Structures are given as C-alpha cells and as structure tokens.
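Before anything else, here is the set of structures, which you'll find just below.
Where a number appears in this text, it was derived from the coordinates with a stated rule and is not lab data. All of these numbers come straight from a predicted model, not from anything done at the bench. Cβ atoms are built from the backbone, for glycine too; each structure is taken alone.
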Structure I
Amino acid sequence: MNKILQLKGRFEKRVNQSGMGSPKLPAGSSVSSAHIFELKKQLETVRDFWLDKSAIKNTLVSVHYSRVVAKSNRLRVLLADKGKDPVSSICGAKFVEASYEGSPVIKHVFTHYVSRSAIDEAISYLDIAGSLVQDIFSGDITSENTAQIENYMHLIKKSIAKTTFLKVILDAFYVEAFAVDEYTGNYDDATLVTLYKTDADTRLLLKSFGIQVSENNFIDDTTFLLEPGQLMTLCNNAPYLVAMSVVDFSEINHDDVFLKDTFSNAGSPLIKKPHNEPVVGVIDTLFDENVYFHEWVEFHNMVSPDIPLEASDYNHGTAVSSIIVDGPKGNPKLDDGCGHFRVRHFGVASGRGFSFTYVLRSIREIIANNLDIKVWNLSLGSNYPVDDNFISPVAAELDRIQSEYDVIFVVAGTNRPAYKNSEIKIGSPADSLNSIVVNSVNMKGEIASYSRCGPVLSFFQKPDLCYYGGDGVLQNEKIAVCENSMGASFKAGTSFAAPWITRKLAYLINVVGLTKEVAKALLIDSAAAWRPLNLDSKYVGYGIVPVRIEDIMNSRDDEIKFFITGSTDDYEIYNYQLPVPVVNNKHPFIARAVLVYFPACNRNQGVDYTSTEMDLHFGRVKAEGKIQAINDNRQSEKGVILYEGEARQIYRKWDNVKRVCELVKSRSVAKKKYGSGMWGISIITKERMSSKNRKTLNYGIVITLKEITGKNRIDEFIKSCMAYGWLVNRIDVQTQIDINSQADADIELE
C-alpha cells in the first residue's frame, strides 16, 4: 500500500473582477404588465394588513419566487429601504414545493423586514413600470426589449430612471407573489420558538401579549421556550412573528438489549491504566463509575439534583463511553487499530428523556470550559423529524461552535421510533451541517432496520457516513458494550455506530496531527471511494467507513493519495503547478477529490443556512490557463448561464462538503496532456450576504489519483512535486501505531 502524502505549496490569489453589468432579462423571457399590476395589488394588500398592527415598528413581507434563485437574482430595487440593498433586510428563507406539469418544483420564499415607506415606494415603482410596459411594449416586455432599452429611453426617462426600470422588470420576472406568512404549527407540546429578527425587544414584546418567559428559557434574543398555552396566546396575537418552532422534549430512544455476558481476561486486568492517551469529549446520559474502565473516564454530572435518578439513567452514556475507551475488546471484528482513548464524560440527561433547551445551554458551557478537547461525541437525539425549512436550535449551536472553535462533533443519526413503520427524517441534532452525522448498517453492510434518512433543508447530505451499529436478533449481530458493572450488553442503534467514528476521528486529529478539515475529508473519501452517490445516500451518506485506520490513511499500490490544507479570505486562490505523471503524452489516471470546510451559519436565514460557498475546480490546466475540471464544473466561467437550482444539485453549491469523482470503468482511457502537462486546483469563495466582512476560512482537500493500468507511480509523482516547489511529507500510520503501543506499554524501572 502507498502512504498518504501531505503537500505544501504556494497558492496565488485573484480578486473578483466581474461586474453586474446592465440589468436585462434572461434570453427568451418576458414580463407582462398584468403580472406587474398583480404584484402591485398584492403589495397593497400587504400594506393594508399592517395598518392596524403595532407589535413591531416596521413590516414583514414574504417574497415568493418562481424558482430557487441565486443571490444575484433576488430583489434588486423593490422593498429597498433608503440607502440599503433589499437583500440586507432578509430575516428568513424557506422552500415551498409546487407542481408544474405534473412534476414537483422547489421555490424560494424570503421574508423581509422593511419599513412601510419601502412598501409604498415598491408599489409606486410597480405602478410606473406596469404602465410603461402596457403603453410602450403592448403589455409584454421581452429580453430583446431590455437588451435594446436605449431605443425606448426617450419614452421611459420622463417617468423613471433606466436602471431602476430594468431592476423593477427583473424583480417582477423572478417574483411570483408578495404575502404575509403566518405560523400554522400545533400547540400540543412545550416548544422552542424563534421569532423573525426585528428591532423589537423580544422580552417586552412577549410581556405585551401577557406572556412571561424565564431568562433560563431563552436560548438567544429571538429563540425561547414556550408552554402550549403560551404559544397559543402568541399565535392568537401575532402569528406573523413566528419564524420557526421545534418540540423541546425528547425521550431517549432505548436500544434493544439482547442479553448480558461477562468480559473475561483470564486473571489479568481487563484494561491497563491510562497514561497520556488522547482525551475525547462525550455529552450523553450519566456514567456508571463502577465499570471496569472507570479510571479512563473523568465524569461530570450536570443533571439537576432535583431530578430523581435510577440505575437505568446511567446505561446509555456508559455504553457510549465504553466503545470510545475500549470498543474492540467486545467487538474484535471491529478492531480499528486506534488503541484506547480517555474520555471526559458530561452527563446532561437522564435515561428517560431530556430538554433540548437544557442540553443546548449545557453544550455552550461545556465547550467553553474544555477547549483542550478537539473531538466530541453526541449520541442523543430527537424522535421528531427535522423540519425541511430550518435547522434545529441545538444543531445550529453545534455549527456555530465548530465554525468558531477548533473542535468537531460526531453526532448519532437517531433511530426510527418503534411506533413508526414508514420512512422518517433524522432528528435533531443530526441536522448539524458542520458535524459528522453517522447512521448505522448491520454487520453485512446493509441499511439498518431502524435507520432514518436525510437530506437536511431539502438539500444537504445527511447523514455523512455509516458504520456498524448492530441490527438483528442474534448476539453476533449486535454491538457489545459495557453499560454497568454486570458485564457486557449487546445493543443496536446509531448511538453505538457514532462512537466508532469518534475513535477514528480522534486518532486522525490527536495522534496523526491532522486538521479537522482533512480528518473529516479523509473519512468521507475512504467511505465513498470510487462509488457514485445513489438512492441509498439519504440513509448511508457517502458510505461505510473502513474498519482499520490504515485503510483510511493509506491507498492501494496503483493510487496516489495526498492532502492539502490552507486558509483563505480571498475571492479565488489557485495553484496550476501540480505535476501529475505523463506517459506517452497522456495522463493514465482517473481522479477524485473531497473539499471540507466549516462555514459560519445563520439559522435566521432558514434554508439559506450556510454563509459561505467554496467552489472547487480540480483537473488538467488547458493552454489558455483554465482548469478542465474532472466534473466539468464551469460555474464561475464568464458567459456560462447556470440556474441556482442546477448549481446546487449538480455542483453542491453552498454545501460545506464538495466531492468530485470520476467513474472507474472497465476500459478507462488515459487523458490527453494539455500544454506542459500540469493539473490545477482552484477554490473560489463567495459570501451569502456581503463580502465586505469576509473572515479567513480554513479548508482541507483530499485528492486521489488512480493509475488506470495498475502501475505504482507515487515515487515519480513525489519527485516531480518536489521539482516544482512542493514540500512533500509521507504520513506513516504504522509508525504512529507503534508509538502508541509503546506509550501504552508498562515500563519497569530497574
């Protein structure tokens, strides 16, 4: 096998030099005066709705688009407050599904918080534009008309400026309707409610409706916990203020216990004493300090002393920690070569259930006080499916933490409740985008019977990965865990798949010394290999991670695997000096790549949740200095028109994981060499809202080259890379394993 390589080289920078150009309709499109006047009428209805509403200073207006729209195709002039861009007033975003000619169509809906004068001005603009289209263009303005607008300016300029007129036409083309959307949820359970972000003080607002909320029940300035009666009161007074809601309490999903057994070790200690092994964080139910590996676990009980506890309240958390500390003991077929890990275990829930409000506050406190821990396991989750239009509060908190701090979470994909026989979406916090979300397969690698599915926000790939979590009725079909001092239990669930991935991740980060970006990319790359995503991806994500750590870190003899890390706050960074070996003027390789980054996210933006897009281009460098991407990615090329929905679906725009992969064919053909035979890497970074406050963002790329004739060309590749200024480092996993083994060994001093 070939060892993985670390490449370090210089990336050049380029600023964004493209301008917006003069506004004009897409080729072949048109806007009717009837549609413009209908939009005007709808805005008048919205204006009238707010005449007698005084709960907030300004107004909330929902803009329904005809499709999923890019940032550049959202409102340009309508609903703009003076001196501001309309996009800056967005306080919520969601998708709605409609039917077009028998097929489902996904559409964007954005909610804006704007002044009444902004509505009045938009009504005026629509009235003027509608009249001009009616009088000058016979009720229908086409793309040809907008391209030749100068021919009509002598008729238009008396009423409205050219650019303003064209922007109104473009706004009208993409907007389907204006409305005021209201909350339509139920009032059966204690609920975490989020209001649209306005300039109102939430606490005073609630008091004005007679609703008293304890400070302990506030998550942030706009998210808080309400009892059913309080939620009903809020919705009776102002249903238009509620942006999203999620049920607060979740029962612990008790995984089946098959039988108990006893760990046996023929008179010697069941486990050696801990030394300086890496520490992993666990947030779960309580931990039983009577188990054989208790010296490996530092336990912190964060459950309120007012809550009565039973022995069963310790089982789940203890079982999870047993896998992280010493999982291979009871599961020799899953021996990953990662050794033992110490655990700092925080008990935040009883075995009967938990409040997401309390768990969220606890996570904030735990992480802030334990920043020395890089890898965390969270195997708690909700029975309720996630919403298609917003991220749950706990998942959003995990994403914020991972964006701001050098930590990473592994989250269980949640199990399907026993009373549910149909397909069900994963539960919170498995909708966390920055976390690694893990689902289960049985010991044969088949989707577990209790699996729940993604995607998240109708788009993002969740779960990320799968691992063996047990399934079936036989002892050897389940996962052996230690949940108390009575011996081994055999269980099944995503709770017991996730800790195995936590072990591998902790090894890659704490032992090998990889960044969290590269570690996550390596796990995804090893699971997906050369396979395309298929219909099972909503259950298994990118695939099943190999058991042995060597199979994640190393590659086959006919493969060259390397990783690159870096950070950027520039529009584009690139390197066109990657010397992929050439044979007879051709590159005898197919390639794949995985890019991972941890963007800031904004829950208030709904489906437009991630704030930053990194667009990966990887492939041969053509003579004119452009990359021939292996996935034919041409998103950022001049003159290329690609609708937002297509960019998201095909190139995973706004996803924080980018994977591109060529297919392995029985008769793959070598690629033609362009020019000097170099390959290139380019990362183009875009911001959802404004690029003015762009922060430096770390990234990790894992690239694999497969030689189609089966030859090992890694030495040739290393030699060429060094000749072109790359620093090359071979990562030797076996050396790290030997070092760990020696560290675990007892040393006798004479």
Structure II
Amino acid sequence: MNLLKKSLIAPTLAVLLYSNLYAKESYTVESMSLKEAIENISKKVNIPYMVNSNLIKGKTSQKIENISGVKNALDKVLENSGLEATIIDGTIIIKKKKLKEKNTILNNSIHKFDDIMVTGELQERNLQNTHSSVSVILGEKLDTSMDQDLSDVLEKVAGINGVGSDLNFAIRGMKDSGVVGEGQTISYQVDGTYIPSSRALWGSSITSTWDLEQIEVLRGPQSTQQGQNAMAGAINVRTKDPIFEEEYKFRADYASFNEKKLATAINIPLNENWAFRLAGEYASNDGDIKHITTGEDVGKGETKYLRGKLRYANDNLDMILTIADNYREVPEKNIDINEYPHRRVVSKDYKMEVDSNTYNLNINYDFDDKWSIKSNSSYLDSEYTTKSDGFIRGVDDEVLSEELKVLYTEDKLRLVVGSYYSLHKEKDSSKLSGMELTRFGYPGVFMNSTGEGNDETTNYALFTELEYELNNKWTVIAGLRYDKEKQVYDSFSTTTVTPYDPVGFASSSTEDKDSKYDALLPKLGLIYTIKEDITTGFTIQKGYRAGGSAINSLGQEYEFDPEYTTNYELSFRSLLLDKTLKFNTNIFYTKYEDMQISLVGPSGSIYDSYITNGGKSSIYGAEIETDYDVNESLNLFFNLAYAKTQFDEYNEGGVDYKGKEFLNAPKWTGSIGGSYKFNRNIMMNLYGTYTSHSYATLDNTEETKSDSAFITNTSITYKSDDNWSAKLYVRNLFDKEYITYRGLYDVSQASDPRVVGISFNYQF
C-alpha cells in the first residue's frame, strides 16, 4: 500500500466513525441565531466546532425537529445560509460553500435579505448590519431586468443620478468630479481594482451587467474605508468568481437603433482546488443622434471585453487572479437644443475611444477561526482618445496599487488593521486647431493651442477599524485612516491667436511642481439593537479630497489645498413581517470646509481661471429603501431620496452664490416597481424612476435647468424547463422626451427614446 493511500485512511475512518456514532441521534433546534444553533448541536454530540464569526454574524437558523444524524441536522440548520458543514478529525468545520448553485432565472423561493453581504467597506458585513447608506443589486436580479449597463442599474438607486455624459454620476448631489473643484470624489472599483477617472471608467467592464455577482453603492463619505477619492461615496462592482462545478452561459440581444449584444461565460473546475472562469461580451448600436449635415450616426457606440479568472482554494487559502481587456467607443450624447425634440442632431464631428487592461490578484488566508489576512494587488493601464472638430486629446493612465489587511474576529470584537499604496501616472496631451471665438464676442478670430502634462501621484495610507459589542444592545465602531499623498507635476502649453489677440489669450508656459498633502480621517459610530432584526445607529466621519497644482490656458500657475467634509448620519435597519419586508433609512447632514472653488483671474478672460480654497457648503437629506416579498410570486420595492445642496459661502467674480444649489444636483430621486411570477416559467418586471430638475450653472438660471421626469420600464421573461429563456423588454415605455442636462452655448442632452428589445439566454 503506497504512502498516499495510507495517509488517507486515518481521516476517512475518523469521518466514518463520527458519522456512524451519531447517525441515529435526533436533533431539535428552535429558530435562533445561527451561532447558538451550531453551539447546541456541537454540545449535544460533544464535538468542537470552528467557524469564522463573520460568516454567521447576524444570521438565524431555521427551526428543525427530530432530524436524524448530526450531519443532516447541520445541513438543515445551515440551509439558505451559503455555508456548509464538514466533520474533519473530530471537529465540525463551518465554511462557505465551494459548490454554488447555478443561477436559475425564475427561482420560486423567497430571497433572504439577511444573506446579502456588503464587501465595499474595510470589514465584510451583512447588509442589515451595515449602517452606512448602501444599496446592493444582486446579479440574479439583473438576469431578469432590462438593464444593459451601469447607468440603467443605478437609475433605480435612490440618492444617485447621472450627470451629463455617459457614465458620469453624482451621489447625494455631489458629482464624481466634485462640485466646482478638481479631482475625483466617487471611488469606482471592479473586483478590487481602483478605476482612477471617468475616462478609465468608460473603458472598464463596469459598463456591462453581464456575469456580475453584485453591485454595491455606498452613499456619503467613505474616506476612512477607501481613502481620499471617496468623499461623495463609492461604487463597488463584483464580477462572478470561478466556482467548482461546470457552467456555460450564452446571451444574445437585439433592440431598437440596431442595438446588438453577444455574451458568453464558461466555468471549468480543473480539479478539487483549481477553477477557471472566462466571460466576454460584444455590443454595438447605431444610437439615436445624427450629424446635422452628413446624417452620420454620431451616437453610435461599441463595447468589447474579455475577462479571465483563475482560482485556487483550499480550507485556508482562497486566491483569485483576474485579467481583463476592455475597449469602448463612447457614443455622443450632446444634442442641438434648438432642434430638439423635432430631431436629435448635433453639428460637430465626434469620436471617443477608451482601451484598458487590468490585472488583479486577490488573496484571502485564514490562519484560524479568529485571524485572517487579505491582500489585493492590481494594475490598470488605460488609453483614452477623443476627437471633435479640430480638437484632439489623449490621456494615458497607469495605476499600480496594493492593499493589505489583517483581520481579527472573536465573539464581541472585530478588528482590521491595514495599509494601502498606489502609484498613479497620467500623461495628458491635447491639440486645438482653428477654434473661432465668435461665441466669446470675437468673430473672425481663431485660437490654436497645444499642451502636454505629466502627473505622478503616490498615495500611502495606514488604517484601522474596530467593532466591539459592549453588550447585547450596544455596539461601538471606531475607525481611523492616515492618508498621505505626493504629487509631481510638469506641463508645457502654448497658445496662439490669429489674426490678432483681443485680450491676451496667447501664451507659452512650462511648469514643474511638487506637492505633498496628508490627512487624518476618523470615524466613530454607535449601534443600538432595538430587537432582533431591528437596529439603529449614529455615525460621524470625515471625508477628504486632496489638493493639487496646475496651469491654466494663459500660462498662470496655481495651487490649491485639500477639501474636507464632516458627515453626521442617523441610520435605521429592519426586517419585518417574518423577514419578508426590508425597511432601511438614513438621515444625513454633511458640512464642507476649505471647499475648492473656481475663480477668474485679473484679466477677466474665461481662460484665466484657477482653483483656490475658501468656499463653504452643506448637504442634508435622507434615503429610504423598502423591498417586500409579498409571497413567492410577488415582490415590490420603493426607494426615495431627498438631498438639499447649498452654498453657504461662495463668491465668484463679485457674484454671491450663497443659497444656490450644486451643479446637477436634483433634490428628489426615487423608484417604484416590482416583479410578478405568473408560474414557474413566466415573470414580469415593471418599475418607474423619478428625477427632479437640477441646474448646470452656479447661478441656477432657468436657461440651464433640466426637466423633472418619471420614466417607466418593463420586461417579461419566459424560462423554459430546458435551460433557455427569452425576455422582451421596453425602456422608456411611454417614450417620454425631456432634457437631462441643459448647458451653456446650446450644449444639452436629452433622455433616450423608447427602446424595445429581445434577449435570449441559454445556460447549462
């Protein structure tokens, strides 16, 4: 008998011994916390158990009666928990299931709200135990929806709205590029890879809803958790990981405006420890916007992405390598407001392309049931180019990052300590040829300019967060992050004006500048458990956006300091009616200090602008999220958000903007709808979204006021008994026409027209 066979005999006999010893024992457990249920079974059979308490925190067991066999009892107690039990060497081991069920399009079981996990914070938590304002959209929901990209998904989320062009967003009234300053305020991540800008976002796989595990939207400052680029919030996308069973999926769509999509995903287990997943998608459309003269489809777009994941997992180690290649031709969204709504046209030639590659290695290692370590290493390379009527711009982004976390968990204490490092290199070059200055009052005068800038930003951070249960009612959360940033910036620009220079536009300049910033970002929260499944909490935390330096079009150098926010938040979490109704709400007040503001220099030229500090502003409001499983056939939801933005102190060019609203910041956003399963094969979705008006300029004039609108979308899905399904969907059912962005110089954007499409899915 060889050594391998001998080594397998002892553990095999041990498992058989324990299984047979308690095979005839009966077990009865009342509905209680999952931890108590496991402890009761463990004590009865006198077998110790091991489990990471993060996995069972906040979960409850089902009631079981007279179940024979310890393994059968454990399986029943853990049912719908996403966990499994094994008995190894005389110890009950509780861990995540390796074998995940295939995604069934029409599953008749009511989903469990308390099984949803949030991964976008420093510590993974159950949704109902997360008191940050967060929405989670599950991949299984996307399979039956009519959502085609991230913009479609987020329109149902309260407190977030699209801003102007494709894939630009605002959370609680703050757009991702800030109110009027510079730098990103919303952190975008895909599988832990940080997306540094809207440019790179356009070229990432975040644009698709195909083969996703879930999307998390965290509203309000997340700076303690994610650093200085999360002052407004964060959007965290998780794609599906490899699983240890074979899975094959295929999807084909066709819709209005020649919208086509082909997508596939395959999952192959290589052995008991290795698995591989490959997902890809191709999509294109002609769009609804044409060139006013040539009739060309300038609103056309194209998307291609391919993502591969290789996973290794054993009882302690879970390691996933992800490599993705993404390309997108971004469609034109601007229209000539003077021609709308009679026709959707634009007078300029336009093309924008983004090509990006990402590499990510995620490692999780459990030393025991208390200690674990997590590492996330990523690299992103993105190339952005845009061309429009004599203007050419190219931006290359490279981001290298590493986050390391050590986690400790016991009955009452959860602790994380970690570090973060990133290096972001950006090369920006542009050329403008023959821009006539008629709109600025100088007909027959033309401007030409070229510029090149190199920006290297290094970010270091140390962070920690502690969660401690004082007793069975009170829990305290405390966090702290030290963030340090160094920027090295150099640029060259030259501007010429012909046949004459009316106000000193012409310039030539070179800049070479280093800047350093640091910030201490605390967080303190207190949670009170009213009763099982009903909690309330209060949190205070700081937000942060780094300063910087730059050069304007007239060659004037300027530098500005960081911007800070203090956020006060009251939260309420509840599961009611036997956990079929989720009702969550957050009430918040956010105060801005040293706000970055834009001013005009002494020449009075629009090109003599610069960023400085001095503005003060505030936001207050609330979000409500409800989700109700009425029965196994009917689900209803209602989401509503109110955000009042205002400048408390802001003066630009002698104009006082006190009391004015932020740019592109609607007060009200919301959605209402539901789904109904007629039988095991047919399901219908119907929902509506509402966005109130907002303004595109600081003076909040009627000329730059967008429209309020309520839009209805619907779909019906047929799922056969033979692994295929078909879906008919309609976006903007009543073909509502309205202005979503009304800017200066007739630059505006309108709602998408009605789109009718069909989708075919096959899975086995």
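Structure notes:
- For Rg and Dmax of the Cα atoms in Å, for residues 337-728 alone computed as 26.4, 78, the structure of I, II it came from: II
- Distance in nm of label points 7 Å out along Cα→Cβ at positions 225 and 617 from the coordinates reads 2.3; which among I, II: II
- Each of I, II could give Cα extents along the principal axes in Å, but the derived value 98, 55, 52 comes from II.
- Structure (I, II) behind the derived value -7000 of helix-only ellipticity at 222 nm (-39500 (n - 2.57) for each DSSP H run of 4 or more, over all residues; to 500): I
- Answer label among I, II for the case where relative contact order in percent (Cα under 8 Å, 6 or more apart), calculated from the coordinates, equals 10: II
- Origin of the value 6.7, where distance in nm of label points 7 Å out along Cα→Cβ at positions 273 and 705 was derived from one of I, II: II
- Parent structure of the calculated result 23, 20, 15, given that semi-axes √(5λ) of the Cα gyration tensor in Å, for residues 401-544 alone is the read-out and I, II the choices: I
- Structures I, II were compared on distance in nm of label points 7 Å out along Cα→Cβ at positions 169 and 465, and the highest value belongs to I.
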